[in-house]
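Q: Please find the structures below.
Nothing in this text is a laboratory measurement; each read-out follows from the coordinates by a stated rule. Model, not experiment: these values are computed from the prediction. Cβ atoms are built from the backbone, for glycine too; each structure is taken alone.
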Structure 1
Amino acid sequence: MTGKLGWPYPFRAQPWPEIEQSFAELEQWNSAFNCLRAIAASVQARGAEDALAGFTAVHGTDLMVRSTPVPLPPYDIVAVRISESIRQVRIGTVLIEHLSSTGRDERVSRPLEEAVPLFWRFMIEKYGIAPYTSRRMGGAT
């Protein structure tokens, strides 16, 4: 994505139960996928399926998420990555990146156990979507 702002590709939204199932299957092979499965389960448990769209990318090892409705590319997107990603991610950590159409990208890496709270921090800050409400908060785009 060098030299590009935001995500330049069409968004291929998948149903959240399908995303969760995909990561559950991969979790049997590598326990690091547990954090991605937990994020997908969290989106569903918090009733945010209509407010957030997601898909698995890079051979199913990354989770790509953004608010709905999804605009035409390029657009902001949040990528959730673990060590199995083609991006370099330290083993035992999750990397969450906000790929911004303004060029103000943000990257935060934390232990796998902190993936769900970190994911919701990004959803609140970038899209104004909080857990347990699935409503947009004031000021988010």
Structure 2
Amino acid sequence: MKKVLKKSILYIVLSVLFWIGVEYITVWHSQLENWLSLMPYILIEYLTIILLFYYLFFVRKLAEKKIFIIMVIVMYVFELLWKNVLLCNIVWAVPASFLLISIWGFLTFIPFWIVNQSLKERKVQVIYFLLWIPGGFVLSLCI
């Protein structure tokens, strides 16, 4: 029981750190003051998403395939609510979806695999979920 609780807390902490880092790199690096002014609300959004996946992983113990499908649905809902310009453009929607799945997969699954020490068993998924990093840095230079 203590081990599961420890993993749960570590998952939440890692996820918060990942969300803050990824959001800064991909969206807020050029708008730091705006991000900080919205921080209480943005942090609540991050925690809502993180706690949803915590619930699915640690409480419901759903299969990763089901969680992946839920992640994609949640991703589109939030990205459309946030008016992601890449998804709102028909030409960019498909490439943006691949990038967003990489980012959201990184945010959702990498912390889970870290706490369960199962990164090595998921090499292909890990590589795909890390592809956003070079893409994110290129985007950050362009925006």
Structure 3
Amino acid sequence: MKTGARKRGWCQNCGDAVPWGRFRGVDGRCPVCGDELRPMESLSDVERPIVEMQDWFEQVCKAGLNGPSPIDAAAELGCHRSMIDKLVGMGVLERSMFVFKGQKIVIISSRSIKGAKENRKRTGNWTGYPVNRGA
């Protein structure tokens, strides 16, 4: 997920991208530490993914999709890790993923875990459909 095309500068000291327009009069300086902000176009191959990950996580939080890792989600639901992938595939759990150089950061939304727990308590099934206990 990427944010809009707002002009920002990078503070190497704080490790954050700061919108230029929000702090008019600061004249290209970080409002937190006072260091000079660098244009986003000048970021190194190490710094650019940091900004991209920060942008991704900001969007995840705004959308209410923040939560634990899949392993922690499995522990919270009391199921195997493989069940998490199945529940994501069925649309029961919401997953967000950030990929960088073949590495992934995956989180499962807390709200969908809560919903799955409520379904399980109410119907005996994470999907919310009642379990057919034999015919």
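Q: For distance in nm of label points 7 Å out along Cα→Cβ at positions 51 and 67, the calculated result is 3.1, so let me know which of 1, 2, 3 that is.
A: Traced to structure 3.
Q: Which structure, out of 1, 2, 3, was FRET efficiency 1/(1 + (r/R0)^6) of positions 35 and 75 (r between Cβ atoms, R0 = 25 Å, to 0.05) calculated from, if the result is 0.50?
A: This figure was derived from 1.
Q: 23 is what came out when relative contact order in percent (Cα under 8 Å, 6 or more apart) was calculated for one structure; which of 1, 2, 3 is it?
A: 1
Q: Can you spot which of 1, 2, 3 the value -24500 was calculated from, given it is helix-only ellipticity at 222 nm (-39500 (n - 2.57) for each DSSP H run of 4 or more, over all residues; to 500)?
A: So the calculation was done on 2.
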